[in-house]
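In the part that follows, the structures are each spelled out as structure tokens.
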Structure 1
């Protein structure tokens, strides 16, 4: 007898092939039958013609610590996400030194992943290790090139991290201390990762006027280290630069034709989101929070920082904090926008988040259509209650995957349903070598999402981001129903997917 039998489904299998009507049989953690299945089952589910697809894989997630704070992964699982790829943009939970300890006692990647397993999660987790995290651990927050001894120590740490289950490493080259690194340093570490079959994912050094230069820098790492390259949240910011993504994708296409393994991810919004502290010039970040606080407390140094920010930031009306633009705050408070920003940062100990409207819809659609681009939220898990409900995050935390299906498939017809699902399932599964996930095939793990293609949509907005999407009827993780009739059942059915483990068909 089967554990679960889903009948009358519109099956979109994750390959990009046209959908077909059929049934899906689940036994234990795996899919055991597709098509017409006539068998008894403990649980019979009538899809009623709704779409059943592989569970969505969030190719770019920042839920490293959110999964410890709220293992239910509410804002992700309710979108149909069953797997998150964490450790992005150069920042991972581990490894870390004694001075970085908090209520959690882990230090190594192995200890962090074991803690995740012991705590339990509702989603599967694919770990990457952050270069900025390693650099901070070895060198602190210093603005200089790494020495050969320091590179050797980072290489040792990254090698250990991959042995403990990381699938690769990431850089965040706009964020100190990662931004202080030379390409020589990145290439040296990438070579270590390449020897262990890992991947290199990068938040590039510039996503504005120097986009093409940053693409070439990333390609240099991949070519010299002979490593697969993944470019994070591909976009171009700033109205003067709109359209440059057409040129960047031409460069990538040419390199792919030459045999270089390059892929990308994207979130389907025209606004970015990161820490407000990125408006402060990189040199002022040396020494971390203490260094920033000291410099902004000195009148002369603060004035220098103000001037440099003013040269770069002209559109404070496009930067929002807690749903209100910096320009609007400045008018209400009778201050200059730059001072409003610096005061906010000082009050929050430089932990203020912002949303910046920087891209155009035409570029978003152009990138989304590219066959080498998959979908990633670039967001941590959130919830409408508890500690993860605090603040005003980017709506992508709640709406990325339903937005692709509702806005870009059903409404704007930028993608077909089958191609959109491929970008969320089979494609990222292949990129991260999750060979038993991402497709609906007998023997694959039963990570499934059932949704109504006529109803699925994101509900979260920039002003009111804490809102779950609509149209997701059921989510299964490793053969267990975690979301039913749109409600979380409280099950922690996810697994930590260490590199080389849990990746064979069963």
Structure 2
């Protein structure tokens, strides 16, 4: 493993120039009726609305008190048997709508003011719909439990007649359509818009064109085989590509079509961790792939225990570096008004806040750097001292040590840090003090006594309202003989 990588990085986030604790989180709305399984985001100019689905109802949480208790708690729709909805915003000449389906209940439509059952708009429903996508000014649905997709015969429409298109002859492994996604590729003579129908067995049918009902404007690009997709929310538009969360990692559809499916540029470095998670939690509800552009996150939600405990693999989309978030019990993630929220048991939480704490609670951080031979493989070393190069704006409650020869030992020693001295205006001498609102060097040397060939720095502790930036580590050792 390259020395710039880490064996484990929990609640540490890799930036381009440093490693720092992940951002904090704060409760946005609480007192909701059960596990929040869906967060809806509606946007039409200045008309911004956020809703949640939990306990068989849809609730408006667009406005909340400072304490986090929802002000607008109007129950806008009730009597549902499923809280995990898939939805899309869709503009037509008649207005801007949000259309939602869940595979068990009739589709729902929000027009910016009111929620309606889909039948109000006279859609001739063929069956319950489990997924929804917008492609070429037309809405497409996955019919629950089948290999048929359903589409509106008219473009720019949320109502009127619909027609079904059966993919059973193409997706010969059987099963059902688990997700629909769209992407754009350079076809050699310009950009092509494509739509992908992904089955639960790991087959993908890709089409291009405008109208499935017109053979002259609808054509099959190909049928491809991938690993089985993970969960209903397995597909995510990322740039011009469509990426899919599967049993073997996150696959870009462009690589699948080009025959490079063996290459996994997104999750190659964490494939062992993903394989372990899939093996343990494959059948749990809550898998989700989510792109968070405001924070440069590509987030892969892992349901360790459905509705109780989750963790997230998170990639910095600027550096392609991964870490793992823990202690964020997220059933679902959603972007809204340039912020990101997740749903828990009875609450909606805003993530990525600058509080450096989780609702005032500690953020538990743990990192174990890759083992290094320090340029002398096979040579014994007596490790003497090491010094993490850390800036902070407060005392650091971090335990540090060096693990030797691939040991996984939790450090217990909390070293003494350099006291942080803040500058006082009109008192401090210019260029001799650090400003009070920024992290300053908190450098320390710590003794260690390990004897071995390889060494790995381990830093573990709790962060609460402290800004921390870790740039690297100095290590002092005494070389020994060759083995």
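Thinking of 1, 2, which structure, once helix-only ellipticity at 222 nm (-39500 (n - 2.57) for each DSSP H run of 4 or more, over all residues; to 500) is computed, gives back -1000? Answer by label: 2. With FRET efficiency 1/(1 + (r/R0)^6) of positions 12 and 244 (r between Cβ atoms, R0 = 30 Å, to 0.05) derived from the coordinates and found to be 0.35, which of 1, 2 does the value describe? This value belongs to structure 1.
Among candidates 1, 2, the computation of mean count of other Cβ atoms within 10 Å over residues 92-99 that gave 18.2 used structure 1.
Each of 1, 2 could give semi-axes √(5λ) of the Cα gyration tensor in Å, for residues 172-323 alone, but the derived value 27, 18, 13 comes from 2. With respect to relative contact order in percent (Cα under 8 Å, 6 or more apart), the largest value across structures 1, 2 is given by 1.
In terms of percent of Cα pairs over 40 Å apart, the structure with the greatest value among 1, 2 is 2.
In terms of distance in nm of label points 7 Å out along Cα→Cβ at positions 156 and 412, which of structures 1, 2 is highest? That would be structure 2.
Since every read-out is calculated from the coordinates, none of them should be taken as a lab result. Because the structure is a prediction, the values reported are computed rather than measured. Cβ atoms are built from the backbone, for glycine too; each structure is taken alone.
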